[in-house]
1. Where does the value 8 come from, among I, II, when relative contact order in percent (Cα under 8 Å, 6 or more apart) is the thing being computed?
2. Computing FRET efficiency 1/(1 + (r/R0)^6) of positions 165 and 221 (r between Cβ atoms, R0 = 30 Å, to 0.05) for each of I, II, which one ends up highest?
3. Suppose you compute helix-only ellipticity at 222 nm (-39500 (n - 2.57) for each DSSP H run of 4 or more, over all residues; to 500) for every structure in I, II: which one lands on -27500?
4. If you rank structures I, II by distance in nm of label points 7 Å out along Cα→Cβ at positions 253 and 269, which sits at the top with the largest value?
5. Work out the source of 14.6 here, i.e. which of I, II gives that when mean count of other Cβ atoms within 10 Å over residues 45-52 is computed.
6. If FRET efficiency 1/(1 + (r/R0)^6) of positions 85 and 173 (r between Cβ atoms, R0 = 35 Å, to 0.05) comes out at 0.60 when worked out from the coordinates, which of I, II was used?
7. 70 is what came out when percent of Cα pairs over 23 Å apart was calculated for one structure; which of I, II is it?
Structure I
């Protein structure tokens, strides 16, 4: 009885000290992506990143993958109605300060996501996921066409790697000049900003950020490790998180790259294949 009374007293005291009206709402970031059962990429990577960067992460699951460190062994997309219901539930009640899209799998899913995001005024970060780290396809060709025609025109920024650039534009990039040509081709598809990631080029890792008027080459050291699973999802989610916190595009991308570099340095072995990056590296103990 005495123990119960003490608990009630502590609860009453804590409630009186900090009422609900005193608790600030953190920036709200929504990820629309597939689930990675191995925990290194997709929805799981997005939510870990958002937590690490101080925003409230929310999720719309578009597909479920059977995935581990050796690759994607199957995936099952959700019905378009289920994806639409998840999106409508979040947008209609909680709202968003930024949105990140990842694996959308089919033209139906691209279409329903684009339709519901069309009236969203918050920044939209499109990670045009086409294949996994192991080369497993995650987007059917018809969905790529839908992404180009329906989703990219809504994007505040699109963040393709070089294989994704090739699929979106037909251009093969093998040097910095090719990055610029690719960026121009991508901007013609409608996004406000383009980040052409240069991780597949030899030498120093250089990403090209541009809105057509401003062009920045963002350089970072190349970290020698095989444990890089989830880097693309993590970068896009970090950009969305910083945009939700009010950063400019240049600042958001620069800070996101710094966060991802730290996560890559902390990448660790998991299973018998490619391990994930460390999303919690910046949190400390």
Structure II
């Protein structure tokens, strides 16, 4: 029984010694002025997928080797280590810095793409702020313009399409949000600019219908003195919708609003004529 326990304890103790020794070595490296050794061990840590330690050591050696033949390789590993750590914001920055600092490097094109790709990976879901999404689109387009014959151009265009769809969905849902909170003019304006910015959108038909509805609700809730001109906007929006989508599934709803708008306008004009006669 005691022998068995000793056999069980010994491997655990040996493992502890290995970890302690590794930590001690790493701590000594951090305090060391031997930049050659730091560089060597940083690459080894990288290859062992210990990217955190690799980054820490490379941060120390980058200033020492700046302007030397090793600078390109060190910055390559530095950017890649951040990418492997999934720190896409910093990885994008270091990929871009590498491509600018070493434009003749065989990795320059790849890193220009990866810089934009990291921004794509950092793009949030459509319901959140889309600043990163727009930045990713700009950087992907910049890559396409810089390397128009690259085999990565097709991938870049596909990523742009995905990001634009996210912006498209965001804008459309913003318009619906304005409808839900009864800010009808903001909704009408949002859907109108949506159709201009995303003319091929799958949501265009619904957006065009919702422009009618937004104008109708806005007119219906306006003061009487402004209703006639605002119901005219309903008819204008309906005509644009009917020309483009004569067979739309929304047509019946649209026609009801059109008829109501026409009736209200006729009533206003009849009332105005009666007052004139008097």
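Where a number appears in this text, it was derived from the coordinates with a stated rule and is not lab data. From a predicted model like this one, the values you see are computed outputs, not experimental measurements. Cβ atoms are built from the backbone, for glycine too; each structure is taken alone.
1. On the way: I: 18; II: 8.
Corresponding structure: II.
2. Working: I: 0.85; II: 0.35.
Comparing I, II by FRET efficiency 1/(1 + (r/R0)^6) of positions 165 and 221 (r between Cβ atoms, R0 = 30 Å, to 0.05), the maximum is at I.
3. Details: I: -11500; II: -27500.
Answer for the origin of the read-out: II.
4. Numbers: I: 3.7; II: 2.8.
Structure I comes out on top.
5. Values: I: 24.8; II: 14.6.
Here the read-out was taken from II.
6. On the way: I: 0.35; II: 0.60.
Only structure II yields this read-out.
7. Values: I: 54; II: 70.
Traced to structure II.
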